[in-house]
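Multiple structures are listed underneath, in structure tokens.
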Structure I
Amino acid sequence: MKVSRKTDYALRAIFTLVEHYGEEQRPIPIRELARRNEVPKRFLEHIMLEMKEKGWVKSVAGRDGGYVLAKKPQEITMGQIVRHFDGVLSPIACVSVSHYQRCTQEPVCRFRRVLLEVRNFTARLMDRLSLAAVAAGKPVTREEVFSDELVGGAGI
């Protein structure tokens with residue numbers, strides 16, 4: 001699975017709103033969201049409109065306006081956002097439910113089962129994790145990304 005740039009930008013913006021969620025939640029202007037997350041403002045405007053249509057965020061008009069979360073961070077999952085913007089969580093089309101494409105090798109393919117398990121694990125994880133749960137975690141360190149324990153120089 002590879003997350004699109006649009007999904008990446010949507011996640012950046014919504015997690016900024018998650019950070020500011022609470023009783024004294026003040027709207028964050030689109031210009032500020034774009035600047036903080038290094039996202040082109042015009043592209044982010046379209047993304048925010050889509051998230052507004054989904055009911056995840058709401059806009060507040062006026063001089064001090066901007067965007068806030070429309071739902072509690074516990075009520076939105078990573079899976080919902082990724083599926084909305086990318087459509088799929090599966091690594092290949094022959095194991096996708098929503099974007100299934102038949103492959104001529106299906107009757108004999110051995111590695112398809114592994115990719116189905118990857119899809120199932122990814123879907124369960126993304127659907128289980130709310131934005132609140134993800135925000136409570138720690139950022140990934142460079143050492144974790146390049147750990148020889150898992151990577152072993154395999155080009156992951």
Structure II
Amino acid sequence: MPKVFIANDHAGLALKQNLAAYLEGKGYEVEDLGAYAPDPEDDYPDFVTPCARRVAEEPGSFGILIGGSGQGEAMAANRVKGARAAVFYGEPAQQQTDADGTSLGMIASVREHNDANLLSLGARFLLEDTARTAVDAFLSTPFSGGERHRRRLAKF
């Protein structure tokens with residue numbers, strides 16, 4: 001199983017603790033990079049940037065970022081070379097249909113097409129069960145490795 005780095009701000013603390021225990025129970029090696037206390041004065045880049053660096057430095061690993069919205073966390077993470085963070089709030093009303101007719105949900109799309117290696121979750125928008133389902137899908141969906149997807153990623 002891949003190693004999972006996990007980081008949060010104060011708003012994501014409870015969901016992070018829940019997800020970390022859930023993943024450890026499934027046999028994943030989880031490294032918690034903070035925050036460790038519900039301090040409303042913390043700054044999410046202080047936690048998510050080191051997480052993104054670790055994921056970028058350790059091929060095959062994944063990161064889970066959790067904040068109030070997940071948006072700022074993804075923005076900070078995506079400034080790290082090699083980090084590809086996607087935000088998830090829940091499945092959209094319809095699935096994506098590729099040019100070849102394949103239908104994909106949001107998580108499958110960001111993993112198969114974009115080789116996303118960090119998933120950013122908005123704790124204020126997700127129920128724990130939805131977050132668990134998203135993390136399961138994220139960690140179990142492989143990158144397709146298709147030529148057009150590799151070509152696009154090389155342009156990053």
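Computing volume of the Cα convex hull per residue in Å³ gives 142 for which of I, II? For volume of the Cα convex hull per residue in Å³, the value 142 is produced by structure I. Each of structures I, II was scored by distance in nm of label points 7 Å out along Cα→Cβ at positions 95 and 135; the highest score is held by I. Which one of I, II has helix-only ellipticity at 222 nm (-39500 (n - 2.57) for each DSSP H run of 4 or more, over all residues; to 500), as calculated from the coordinates, equal to -13500? It traces back to I.
With Kirkwood radius over Cα pairs in Å, for residues 71-142 alone derived from the coordinates and found to be 13.7, which of I, II does the value describe?
Computed on structure I.
Taken together, the values in this text are just the output of simple stated rules run on the coordinates, not laboratory data. Since the structure is predicted, the reported quantities are computational estimates derived from the model, not experimental observations. Cβ atoms are built from the backbone, for glycine too; each structure is taken alone.
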